[in-house]
Structure I
Amino acid sequence: MRPWIVLGLCLAAGIAVAASAGHDWATPSELLRAFAGDDSLRSRLLVEWRMPRVLAAALVGALLGLGGAMFQGVFRNPLAEPYLLGSAGGAGLGASVALLVPLALPQSVTLPVLAFAGAWGATLAVLAVARVAGAVDTAGLLLAGVAIAAMLGALRSFLMLALSDETMNLQVVVSWVLGGVQTPTLPGLLVLALLTALCLVLALPLARGLDTLGLGETMAATFGIDVPRFIALAVLIGSIVVAVAVAYGGLVAFVGLASPHIARWLTGPLHRSLLPASALVGAIVVCLADALARSVLPPAEIPLGLVTAIAGAPFFIVLLASRLRS
């Protein structure tokens, strides 16, 4: 019970700090007045503009943490992270199409839809390549993911060069690729919350299988698990989780790598607890990172992905060094 209390208090504190952070920091008394129903412009901006973004950042972080825990469990590798299987490359390609190609629907609709479609489509392509090659195991999926990601990255670069002109600002595409949570409308926030809950519901039934898979594929098979089918299912659901996160938050690196490790220190390795704990840690991390992105260089805003990369790269180096020593 104690780890959940700690995580809950940290999330509440992270949301409060993120709601205060910005070009003009809000004091605790201003936050209290805003949530008490004060009708001043300052209070309305805090409630209607800043708070939805903070909650969206928390939900994106929860998805990244959940996806990271799933991929580390599937690949039995503590250095695995959600963008291994080309989902980030697919999302980047879909977002580039939405930003560079004039479409009938508004960009606020096409961007998350095409980013989601690209991320999920890339994962399906990885699974198809692995099946054709007869290597639907962790190593085969990783190799297929590297190849698909490289191809999709090249396609995105080609679109940026071929479709840009003096009327098309590539800074918009680059900004999205570097990651960042936009302030959603209330319906958009509700959709993101429902998708996050759905992803958690889809992931939790895999917890026992992920625990068994951690003993090795041979041992998992003796426990009655159809290992290739389970790996494919877990990868597909994990990619759905990551696709939703990327569609709403762009390419935010290292959160999915670090969150499961922090959660594992608090709750242990069993996935029944690790999956929701990783989601909570991811929500805390992205809330605080987004607060830094909005407040370090006012009135400019640093891309969220740069903040997480600067903080996450040393974390990754420490993990890698400790793994090599062991």
Structure II
Amino acid sequence: MDPKRKILAWLARRKSASGGELRAHLGLSRQAMSLHVRSLVEDGRIVRTGTTRGARYALARRAPAPAVVSRSLRTRGLDEGRVWDDLAAALNLRRALRPNVEAIVRYAFTEMLNNAIEHSESDRCTVRFVLGAGTVSFETRDPGIGVFGSIASKLNLPDEETALIELMKGRTTTMREAHTGEGIFFTSKAADRFILRSHRIQVEWNRARDDVFVSTQRFLKGTDVSFAVHRSSRRRLEAVFGEFAPEDYDFQFQKTRVLVKLLQREYVSRSEARRLVANLEKFREVVLDFRDVKSVGQGFADEVFRVFARRHPGIVIFAENESPLIDAMIRHVKTSSPE
């Protein structure tokens, strides 16, 4: 029997168990146990309650029924802060959630609902808030223009896929006079799981897997947002902001991280490089994460790490998780003379 089935079988015979009890019974290492338990929690088959040291696990079917509140709302004149206050009172969130978790959920919910109010061009939206035994989550849904379609049309981008990439870089907004373009970026960093879906594009940020996934889905009019965070999380909202708006930059959002594989897995041309670095001049520090990227050509590397870098000397560019071959190519173009 594989470890996951053993965990489920053992939990089926008792109300709950700690991680230590599971390890002792099944003879697994702490690392292996953490991996299997995290996967089962992510799949919704078991739930985790309590803080890190006092965490306990139980079969999902034995957990208390989640508290659910749903609302159908008119966007005209809607105040996201008042909607949050209504939901928080209905679910007694101030008492139910740890202060750091409440702060994260309040920020994420009000930012995502504000997007529906001010950007969707829809006269209505729905919200659904779920307080579960181990997780607190919400969903916002509007039948409007769609987040990627809105960005593509208002910023004159060629397609919605390009709009997605620009959105993920951060500081991308269609209303610069009123918004900084930070909401979705920081919400995705604060969540344990965050899904943004519009038209045929779905992008998922998954903290447990430390990855981002983009997929093509059945057409969905408007925008659907799903957010979830573990109630036992020790993450603090100020730490999330501090990673990308550090004290060194006067707490301004001047740092970003780009997951390079989301455009493609192999790069050759300078035009591909220009697409990658488009609008990155608005930052002072850029981290390019090359995980799962197979190869880059000399023209691509030269455009990013020499041409763009020399054109914007005030921007620091870091490469991360690059393969030895990609690392060698980057080092080569940095030391080469202009063509």
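Identify the structure, out of I, II, from whose coordinates distance in nm of label points 7 Å out along Cα→Cβ at positions 13 and 85 was calculated to give 5.3.
The structure behind it is II.
With distance in nm of label points 7 Å out along Cα→Cβ at positions 253 and 317 derived from the coordinates and found to be 2.3, which of I, II does the value describe?
Structure of origin is II.
Quick check on the output: 41, 27, 14 is Cα extents along the principal axes in Å, for residues 77-132 alone, derived from one of I, II. Which one produced it?
I
Given 32 as the derived value for relative contact order in percent (Cα under 8 Å, 6 or more apart), which of the supplied structures I, II does it correspond to?
I
Where is Cα Rg over 2.2 N^0.38 Å largest, in which of I, II? All intermediate terms of the calculation are to be shown ahead of the outcome.
Numbers: I: 1.01; II: 1.10.
Going through I, II one by one, Cα Rg over 2.2 N^0.38 Å peaks for structure II.
Given a computed value of 2.6 for distance in nm of label points 7 Å out along Cα→Cβ at positions 93 and 237, which structure among I, II does it belong to?
I
Given that helix-only ellipticity at 222 nm (-39500 (n - 2.57) for each DSSP H run of 4 or more, over all residues; to 500), derived from a single structure, equals -11000, which label among I, II identifies that structure?
Considering all the candidates, the number was obtained from II.
Starting from the value 4.0: which structure in I, II was distance in nm of label points 7 Å out along Cα→Cβ at positions 197 and 301 calculated from?
This value belongs to structure II.
A short reminder: the numbers here are calculations on the coordinates, not readings from a lab. It should be emphasised that the depicted structure is a prediction, and the values quoted were computed from it without experimental measurement. Cβ atoms are built from the backbone, for glycine too; each structure is taken alone.
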